[in-house]
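None of the figures in this text is laboratory data; all of them are computed from the coordinates on show. Keep in mind that this is a model prediction, so the values were computed, not measured.
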Structure 1
Amino acid sequence: MIEVKELFFSYGKGKRTLQGLDFQVGKGEIFGFLGPNGSGKSTTQKILTGILGGYQGEVRLMGKIPDKAERKVFYQEIGVLFEFPYLYSNLSALDNLKFFSSFYSPGRRREILPLLERLEFKMDYLKKPVASYSKGMRQRVSMARALLGNPGILFLDEPTSGLDPNGAVLFREIIEEERIKGTTIFLTTHNMLDADLLCDRVAFLAEGRIAALDTPERLKVKYSKKRVKVIYQKDGERTEKELMPDMLGLPFPADCMVSIHSQEPTLEEVFLKTTGRGLGG
């Protein structure tokens with residue numbers, strides 16, 4: 001679905017922003033593209049979505065070259081959620097989505113109201129101007145906009161930004177539903193929990209180069225210190241130690257350890273349980 005080979009790009013005559021990127025993203029894959037500010041994430045996304053041309057190398061989405069494809073056809077096939085929601089603030093959610101929906105052919109566009117209901121949008125705000133919405137509400141409308149045309153490829157930039165834990169869980173559920181449908185998802189985020197929970201593979205970008213690319217689990221195993229952190233309490237004092245696995249009497253040597261951990265819940269799971277809403281609710 002996405003093919004990038006030897007991608008180079010520079011703004012003017014300065015240092016190259018992208019320095020030979022190579023990666024592929026398959027149909028129905030959630031691919032995380034992560035890196036610090038200034039690493040080239042936004043530039044790569046602009047190239048992939050056809051906003052930016054003038055690069056060297058080969059870029060194809062669904063067999064099409066983004067900056068040379070027929071715009072009307074190309075933008076029917078992708079959906080984009082920007083980090084900063086691009087909505088008309090003087091219009092309501094309904095009017096915004098009716099306007100953006102008009103860009104898609106009748107056979108592609110989704111029904112607006114069921115989509116907003118799935119995103120748990122507060123329907124009493126449906127006809128109020130976007131300017132009156134919270135950031136979380138705007139994010140829901142922006143996600144609806146990205147999904148309106150049933151895209152084959154979905155670009156998500158910080159999708160859970162501005163959402164409370166309930167909203168973040170909801171968005172992850174919806175992203176997973178899209179993957180199950182066969183949608184390819186290109187995710188850029190600073191939220192490592194999102195990347196860990198959602199992504200089939202992640203690429204770490206540093207100074208315009210891919211520093212690492214693999215599944216989250218393999219990357220964690222690769223960079224593991226092969227140590228176990230033990231916290232225990234003795235004589236009323238809390239103590240923490242890092243131990244090698246063989247010091248615990250485990251039936252394997254240290255270099256054989258993949259991971260070892262206890263089963264305490266994450267802080268997010270505790271929040272959901274204590275506020276009375278489970279993952280399915």
Structure 2
Amino acid sequence: MNSSTNKKIPVLVAGALGKMGSQVVKAVCESPDCELVGAIDNSPQKEGLDIGIELGLGELNIAVTSDFEGSLCSISQSFRDAGPSGGAVLVDFTHPEAVYEHTRASIAYGVNPVIGTTGITPLQLKELADFADKASVGTAVIPNFSVGMVLLQQAAAAAANFYDHVELTESHHNQKADAPSGTCIKTAELIEDLGKKFNHQYVQEQESLPSCRGGVRESGLRIHSIRLPGIVAQQQVLFGSPGETYLLSHNTIERSAYMPGVLLTINKVRKLNTLVYGLEKFL
């Protein structure tokens with residue numbers, strides 16, 4: 001691959017055969033600005049097979065591999081002379097247990113990570129931000145790539161100025177490993193930026209079933225998580241005050257809804273030299 005003549009953004013996808021990763025592969029292949037240069041997935045039976053054929057895109061001459069670090073090393077070397085803002089991008093939709101190490105390795109190899117996998121803790125996020133700063137490698141950790149969800153989060157943060165009681169509910173398919181979702185945590189964080197406490201208790205609640213009232217954050221915000229087949233992703237933020245309730249709701253029907261946000265982030269991340277958290281930073 002000749003990086004000096006390649007003007008498209010080289011993109012490596014981790015979790016390429018997964019629900020989100022496969023959508024990213026298709027979006028990258030259809031984008032006039034991007035070029036798929038690698039496909040990582042841990043499915044043993046798919047090792048060495050053409051990712052394009054596996055996803056019904058036709059032959060792409062890109063073999064599925066489980067070698068994450070080897071792929072990063074190869075891609076990094078291929079585009080190391082591309083100059084500022086000219087390197088490769090990793091899009092990661094893998095597993096919460098692997099995402100921290102994946103992000104750190106990508107930064108170390110100078111491959112700009114775009115992280116859609118949730119599960120990074122606040123401490124890990126700070127460590128990654130410090131590492132990205134030192135390495136001057138643009139990094140994007142995006143809990144949710146939906147523009148509609150970003151609008152809901154902004155509306156929730158604004159509404160929190162006027163309500164003292166609020167509870168959040170997030171629903172996902174039953175193959176999602178982490179709970180609550182990174183998206184819901186991000187929504188809670190934006191609400192909590194006001195610095196006030198929520199959901200003052202007027203009675204001593206007693207749960208006959210542990211945690212039936214949801215998880216409680218330090219701010220008093222309650223989060224409820226639902227996992228059922230047939231759901232892609234949903235979130236509701238319900239505010240209450242005497243005489244009224246105010247409901248904000250977002251429902252992702254198809255994962256294709258995330259792809260404009262993914263492509264936008266791919267286009268923006270190489271121009272950074274630090275870590276950005278949240279799609280709203282690019283809008």
Structure 3
Amino acid sequence: MYALIALGYTMVYGIVRLINFAHGDVFMVGAFLAFYAVEKFHLSLPAVFALAAGGSAFLAVVIERLAYRPLRNAPKIAALITAIGVSLFLEYFTALHQVFGPNYYAFPRPFQVVSLEIGGITVTNIQGIILLATLVSLGALQYVVYRTKVGRGMRAVSHDFVTAGLMGVNVNAVISFTFGLGAALAGVGGVLYGIAYPQINTFMGVMPGLKAFTAAVLGGIGSIPGAVLGALIMGQSETMTTAYLSSTFRDGIAFVLLIAVLLWKPTGILGKARTEKV
């Protein structure tokens with residue numbers, strides 16, 4: 001799940017050099033869309049994934065168009081403050097009773113939980129669904145980025161958006177598509193979070209979003225393989241900390257690990273130093 005959220009951070013940063021702090025809240029909206037899809041409309045799991053991904057993508061494109069695009073040539077600090085403002089707006093707006101409400105909601109799983117013991121290890125179909133959905137999402141992302149015309153546009157804009165525009169690439173469309181693609185992955189992550197931890201609320205995106213951002217920086221922000229690697233390291237470190245130390249240290253160990261890696265390599269594990277053109 002961290003990988004799916006971290007990819008949104010790293011793709012947006014790779015294209016427009018923006019840390020989209022509202023991304024964790026888009027993840028939250030995806031989880032709520034999935035909640036209502038199951039609770040009110042009793043949709044199947046594939047339809048729930050499609051609705052959450054599509055709704056999250058639409059929200060991210062609207063945010064990019066209204067909040068970020070007008071500030072594209074503004075100082076970076078202005079865009080950063082705007083991202084924080086959008087994040088807070090989504091959290092408190094959706095907490096209104098007329099929207100999602102401030103309460104915790106039990107996420108209804110659209111299937112029966114089945115357990116299977118393999119070699120003394122208990123595995124559930126929840127873990128299988130999470131693994132399968134993550135692999136399919138990552139495979140689809142790889143295909144889009146490296147095998148499609150819009151993917152070539154994304155890589156061109158990431159390298160130099162001014163030159164890409166001069167070469168005929170529709171920079172605005174590519175940036176909007178990148179926001180939407182990253183948000184669609186976050187929406188899928190929201191569904192998986194609801195399935196794995198069946199309780200959601202409007203502030204649920206804060207900590208997963210922060211950890212996913214940490215994973216993106218850890219692996220090398222702007223690098224898609226780096227985001228996946230950082231998420232794997234984060235997940236394993238949390239699991240091992242809970243198993244061998246205490247769950248109390250679970251959240252803190254991720255940030256300690258981040259500091260240690262950045263002291264060793266400031267660009268992250270797979271990140272590369274970039275030269276700013278002036």
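Matching task: 32, 18, 11 is the computed value of semi-axes √(5λ) of the Cα gyration tensor in Å, for residues 174-237 alone. Pick the structure from 1, 2, 3. Only structure 1 yields this read-out.
Determine which structure produced the value 20.2, 68 for Rg and Dmax of the Cα atoms in Å, calculated from the coordinates; the candidates are 1, 2, 3. Going label by label, the one that fits is 2.
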